[in-house]
Structure P
């Protein structure tokens, strides 16, 4: 449930630091238009309106419009479309989801389509979530230090996974997990294995272990693949965003009609996947590109997560490689290198962020949460007390202060959603806050989720309090934010439009 004292507008995009992540010259200062006008806002904002077209209920824009905005030359032939300026090269295969970006294979959520005699169109969703973040790599999250790497050796015990002449998948994944831990032994990260022996372990148990970790963590799930005999190499997948199709969904799939829970750390998961794939390119390890897949071990995970298929037992060349210890070491080295590159990306700017925050006109200086009532037949209640402090040099205009508070429920023990509770009660503990008598004012927000009757339960699901996000906006600029759990704010754009 949202508490807002001013307007809300659309937050367009996450951002991925692809140039740093992959080690390829994807986007650097001067490669694209970095003028003040171009940099304003969170997504592409052309000086002239783009001509949006509608197809299957979704919005699309033409690649020639996209190219003009970014200063890239648009070219096309019968099968391909390109955007390039010599340093950046995007190649789209029309009629497919394929995108080759400076040699790195991506799969968009929706196919790029020919339109009319000379145009090619791309979905607004992919423009916002892949192309713009790639060409303008600016982060929308606070930098932080990676603390824990959770390595998931899939299968185990009675679940052998797939089997072949080389052995069983459960043994292979454990072997690879141990090799990966060894590769990361000299790093500052805490390394946790979901299993270190051959025993049964449910997906729920693996998730519980991941969710018990405090601080910044990632989840790397190790597997093998089978199926198409031509499929060969390392395949990295992340969970698709809500309402979007997976890479291998059929053409007639209609994910827009059903909510498929995503990972609130979607951007971070993509960064991790791209980092591993970029490392594979440097190590000359064959890869199958970055995929979007709804594997069970990606659904419901609350930390950045990737699903790594280290090879395919149905491919004769992969089958030979899987039996070679030096190849397994090579795969472990690729994943370890990608993890370290990911950590470097998310840690960038910690010092700068700290200095910048110290100069903001207002900051959230302290947050306390009080459970006024434990879970009972009457429901749940929380009080959140927020201390907001003004910089000593700031003369605060109360009319420019916008505090946004979003409460979240855990639905049916699996998914997150904005709370179904009534609007929370809001009270300024500091009566008539003006920041003149003191540099700190205190706000209290009360959330109450009542127990639901049978009819409400059917409509809204079984709900429990999960957490909240606070966003502090001053004079139209986001100056600070806070959430519990700490990563919850990353997923806010999945659930509601927010500004700025």
Structure Q
């Protein structure tokens, strides 16, 4: 039985980030991945002459060329890969199209806080003051978080919060609760709330703190994508592990995280291999770990309660299209399209549980960012929506492909109607993934792509303040990925792995 300092279970964004930081920090690391290569959602596939990214729409928190570097940039600088990836800047934040009969919206919003506020005022006169306040809160949030870890005691924390009253006042409220207190035109609120579809939570429940952190990062720092798809990041992080005497074992499934006397001792695999380590970073969900990987008698009661308290967030449905015309020929001038039947997020969230009523989508055209995204004279569209129910679990096998194809067709119809751009007749390649596809691909329960549902009483701030770095009462067991304290998305998943790794390097994982 080979002994390692740390074993990483799963090679998704969180696991790769943790493994790379630990290996760079001198730890003897083993990363075990069930697929043929690390990556998880951060990978790509080919259909005909097109290469599609499985899930990456855009990466925030990088801040290329900016003085204020984001968390992802700090991570990549730490492991030395920032300059080894060919980055492409996303040209604008998003285009929002809402067909609301009470006030249609077709707004293209730019990056840069000042530019964003100016454009908001143009679309919704009288919104400037409220918008400036909102982004000032975002800056205050960043300051508080940066100083929180430096507080030596509770008294210092109280002083810090007292000096940042807006943070204290808004951090426990939902997005809609805060916006209702501002003198802000409804049209401006609807434009500002466009990113809710990324998080699969309506703004009555979505934490204002969490939402603002994401929006502020996007708008202030912009966003990027790797030229060679997300695999370029995956391969770079994997190379850091390999080049620092770490091992990566692929096509192998962990069947047990071995625990003795309340502490991690190693792992066992389906191939009959056993590896010893006193620290394990688990990139699988806590639900999967506690139901499949750890024997029941070793699971702390608090860990079970934490899992049972939480609900799963959105399951993904994606349609990838390879089109035989260029983006310019088709009129696909924007990179990111948020399309809503109307701007009532609470209403639309309720309708996202069933394919007959779900008409929310976020579609991207990579060719609007760089022409080389597909062969010359062609273009790519990647359509995504989320389901907030487990409806797909119960589709009869004999109906599955018909239902999946019909819903994919409805997404194409929705895009054409909203934008006026005809794409159906130009489809050369199409691939469709339902929540069942993602469940098989990642083993995430119900095909969830966004971890646990973020709520105002269980968002980033609440989890960060209430949970230890391990998210478990088992000594030496850490979690990384979309089910962690930072919640969902590429940046957040990598951040949890970064945080776990730094904590392990500081403490040896023995706290």
Structure R
């Protein structure tokens, strides 16, 4: 193929999701791609290392996916070449000068960095050469003396290396040429999409479901691999121990790079948009496009059949989602123990992928047994949600972070009430956003984060009142049908893609 030809209309730049991981954002991507068959999609998937997620995709790829390429962030890029480093010293010094501008919050340095990476690559210099160069050592030691001299130098050195190796891998990556680029997160995927845009002078758009920097802050807060000199309370603010500040700033910088280069920035609801703006996004580029479900697939007969099946089974509660820490499945299980004391015949179904964090998933299985739920709970793995929810009375979400969870919409399409933590857009999905929306009634109950007691009380309230369950289920169903039809979302993205691709054609 001619290197100056586009290999796809749209290249999706993704990190730890489609097509290797089921559920969540992956399911959203799969639907978008499948419902726009006249567009050619390519996928560049970022993983910790090549082959990390296995060879076979978790999804059957639509015919319009013309390629899938994987980029390992931590794969060694050959051997370092000291002689070449010496010859290119002035280029390496300039590279690290721009990287330090970027580190100091100057996202405008990214296009220049992309150009410098290309010059270094043309000179035979690899990303590993940049990382192991004298210029890198000079930048590292200068930063250490300026801001971390009271910390362990060894910890600082390895933190620096772990932070910058992926960044350099992305700056040196050759992204397939395409009509445009679309990333569904900031972070490493967002950085690579911005690099691709600079490399090929094409548009990049961003759709954030969850706010990447917020999710990383949660992980950093609870991380046990970050070592601090300060053994006091761990809080994420200006007085946080040094290495937590280091990682927060690092991920905030990645997000700013993507926000700056993206021509249009989308998210699912208003609070997320405000978070993007707080993190540096241009308000004039930020737009809201809600998620949706295929309302037509939930016809009247299917909904009636689902209601009938629920009447024929013991009271059934389902958690739907990835079994991973951010979904807080342990709180769900603890709540179900309290419910089972009042409802011994309770059936508890955990529906969703368990491969993202195998250790956590196994801990949840063990925890369920320790709670005495062995006869009540079933871990069922990935399922066809539309089919399996048909026999469920209440859907529960205990996440500590969400955007606009599809499972709430899927439950609503079947007329099932939801108990959800007060995160993301859960409250507005259940209670309504606008006066017209709120007039449809309440579709479930909202609880605090990490509160098994509150979750249990909400579930028991719905168990005790079948009329309340029906009324809430009908309200949520009406809201989904009126405001969250997937066909509207797909039509919106078709228009976005067509506009970006027409701009390329004019150029």
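Across the set P, Q, R, relative contact order in percent (Cα under 8 Å, 6 or more apart) reaches its highest value in structure Q.
Ranked on mean count of other Cβ atoms within 10 Å over residues 187-194, which label among P, Q, R comes first with the largest value?
Working: P: 16.2; Q: 23.0; R: 27.2.
Largest value of mean count of other Cβ atoms within 10 Å over residues 187-194: R.
When helix-only ellipticity at 222 nm (-39500 (n - 2.57) for each DSSP H run of 4 or more, over all residues; to 500) is computed across structures P, Q, R, the figure -10500 traces back to Q. Quick check on the output: 51, 21, 16 is Cα extents along the principal axes in Å, for residues 67-122 alone, derived from one of P, Q, R. Which one produced it? The value was obtained from structure Q.
Rule-based calculations on the coordinates, nothing more; no lab input. Everything numeric in this text was worked out from a predicted model, so none of it was measured. Cβ atoms are built from the backbone, for glycine too; each structure is taken alone.
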